[in-house]
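In the part that follows, the structures are each spelled out as structure tokens.
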Structure I
Amino acid sequence: MYKYNIPEQEYELSFSRSGGAGGQNVNKVNTKATLHWNVHNSSLPPIVRERFIKKYQNKLSADGVLTLSSQEHRTQHMNIESVVEKLHEMIESIAHPPKVRKPTKPTKSSVNKRISSKKQKGETKKSRREKFY
């Protein structure tokens, strides 16, 4: 399923009242799920952990804790699944290292085409000018 599975012991879930749809249920039941995960103390391999921190540094607190929340669904159980799914998707997005770009040079023919087209446009503009004697 996922390349990197995060054990349940590594993250902490907290619950609160959520806004939005749900009628009177919203005022009584703590359905919003908030996940707190310390990235620095995680079981991720060090290379993956570094990529995660680099990509999501704006979502981490000063002590390296990632906080995600979900209040999309009406039930607490569905919101727990949703927030854990978000965490796994974030990890999977950085699981593979990005491809390194190999710098390339334009071919001689493409350089020559570009220069000849520039010269041709210059000649066209030159021929449109009025000649003053």
Structure II
Amino acid sequence: MSYYFSKVLDTSFEEAIDKVTKELKEEGFGILTEIDVKETFKKKLDVDFRKYRILGACNPQLAHKAISAESKIGTMLPCNVIVQETQNGKTEVSAVDPVASMSAVENKDLGGIAGEVREKLKTVIERLN
């Protein structure tokens, strides 16, 4: 089982950020955190790195359901979506598969919630163009 969904876009990095943010919003997600890995590596390690951003996406209604079913599930939230430059000048967008990441949690109530989140994130990735 893969732990992510992914799509390569023939678009600029910033345009991909805008598109995925819009599509996430359509599915009820907001961006809680944004980590610019390229900038962080340069600042902390003095290492040059490709454009790579981690977006911490959260659907409040589904997060509430998940935390209500399993109090420690917050350790796996928010759902990460990455946008990164590829070697051929394109941009790749990938999202975590919550079913794969939550499979280690032994709580039958989470399965349905993780499935809902999975379908929403898959929809986001599929609609990108």
Looking just at distance in nm of label points 7 Å out along Cα→Cβ at positions 69 and 109, which of the labels I, II belongs to the structure with the highest value?
I
Distance in nm of label points 7 Å out along Cα→Cβ at positions 53 and 117 from the coordinates reads 4.7; which among I, II
I
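Quick check on the output: 1.27 is Rg/Rh (Cα atoms, Kirkwood Rh), for residues 37-76 alone, derived from one of I, II. Which one produced it?
II
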One of I, II was used to compute distance in nm of label points 7 Å out along Cα→Cβ at positions 5 and 93, and the result was 2.4. Which label is that?
I
Using Rg and Dmax of the Cα atoms in Å, for residues 13-84 alone as the calculated read-out, with 14.7, 47 as its value, let me know the right label among I, II.
I
One of I, II was used to calculate volume of the Cα convex hull per residue in Å³, for residues 45-100 alone, yielding 101; that structure is I
Check the numbers for relative contact order in percent (Cα under 8 Å, 6 or more apart) across I, II and tell me which is largest.
II
For which of the structures I, II does the calculation of semi-axes √(5λ) of the Cα gyration tensor in Å return 56, 24, 13?
I
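Bear in mind that the values in this text are calculations on the coordinates, not laboratory data. Just so you know, these numbers come straight off a predicted model, no measurement behind them. Cβ atoms are built from the backbone, for glycine too; each structure is taken alone.
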